[in-house]
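In structure tokens below, several structures.
None of the figures in this text is laboratory data; all of them are computed from the coordinates on show. The structure displayed is predicted, hence computed values, not measured ones.
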Structure 1
């Protein structure tokens, strides 16, 4: 009997849900997308009906279970797939992952601050808000393959950010080890197959009307 699919729900863009889709592909968790295009469908109907004290997008629905908040959804997929090593195999790795994730959060916040500011100079903003953190992460990665020495959940978040930066300039290419990291990630067999498949949604990263006009969605 085929394993039932979890539902990954989000707006009809890649956005915050794309890291969940890629993680599900990598770990082999069957899923289907629920894409909202009508704001009323979410805000006036499904949000109130969702069996969660914290209804939000993205969410994962697995039978009667509903999980919201991106990082909680990541944890759920890892646990469902029994790939717990992606969260760290010992206390030192868990601390290391948490430390790097904090740096990534700062980097993503700086990136979003520019991307969602329609009046900002995109190039200047990325140079000021993102490149110094990229340099620090490049130094941390060094000659290694993955951010803590083996692939973990932080690599999925990092790859998503590098991909968005890569589509908007040569920021990643300035750091050959980060360019190598992104290529290595994209070449992982499960993800390479996903990127070449119809499951890879042909939708923008963010709604074009919400972001800086210089940003390539």
Structure 2
């Protein structure tokens, strides 16, 4: 009976002095961070299931708070994140290649549709990639070329027929713009600004791998 009375008195005291007790506890925790961390660590190790359940409920109850904390941490540790991703990518390159290969095989139709959509949305990149591939096969000098810069340089004038090229026309229209290698790659030409020019698609195709007089065609960027 004495124990029950003592417990009742303690409960009443804590209830009546809750703010004062809370302030005292916080002051002690602030003054003894190492003890608090050690106690918390020991308790978490001793009660893994309770910790798991608590963390789960906390994440469920405070999604906005956790998202804000995560964004703030990522912004403050961008270099650390980059270094981690770089190290992780290097360590798991073989695993990622295998995973990507399996994914492409399982989702062949989806991957085909994705690539088709990408090439349709970025025709310039697709053509530049094909030109680079051809140039590398010829083991020639290659530099990244922006075809729009070449078109502006040449004033949107076909360097074969000397007629204006319509900017609005798109491949495969025969009068659309195309990038022509002055000295063809098959003849040892380079994939550089000095060896490319604007030409109508039909003019480019009619030339094939012939070499026109170099004095007439050679343009330096």
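General remarks:
- Relative contact order in percent (Cα under 8 Å, 6 or more apart) from the coordinates reads 22; which among 1, 2: 1
- Test item: helix-only ellipticity at 222 nm (-39500 (n - 2.57) for each DSSP H run of 4 or more, over all residues; to 500) calculated as -20500, pick one of 1, 2: 2
- Value 167, calculated as volume of the Cα convex hull per residue in Å³, for residues 32-143 alone, assigned to which of 1, 2: 1
- Among candidates 1, 2, the computation of Cα extents along the principal axes in Å that gave 114, 37, 30 used structure 2.
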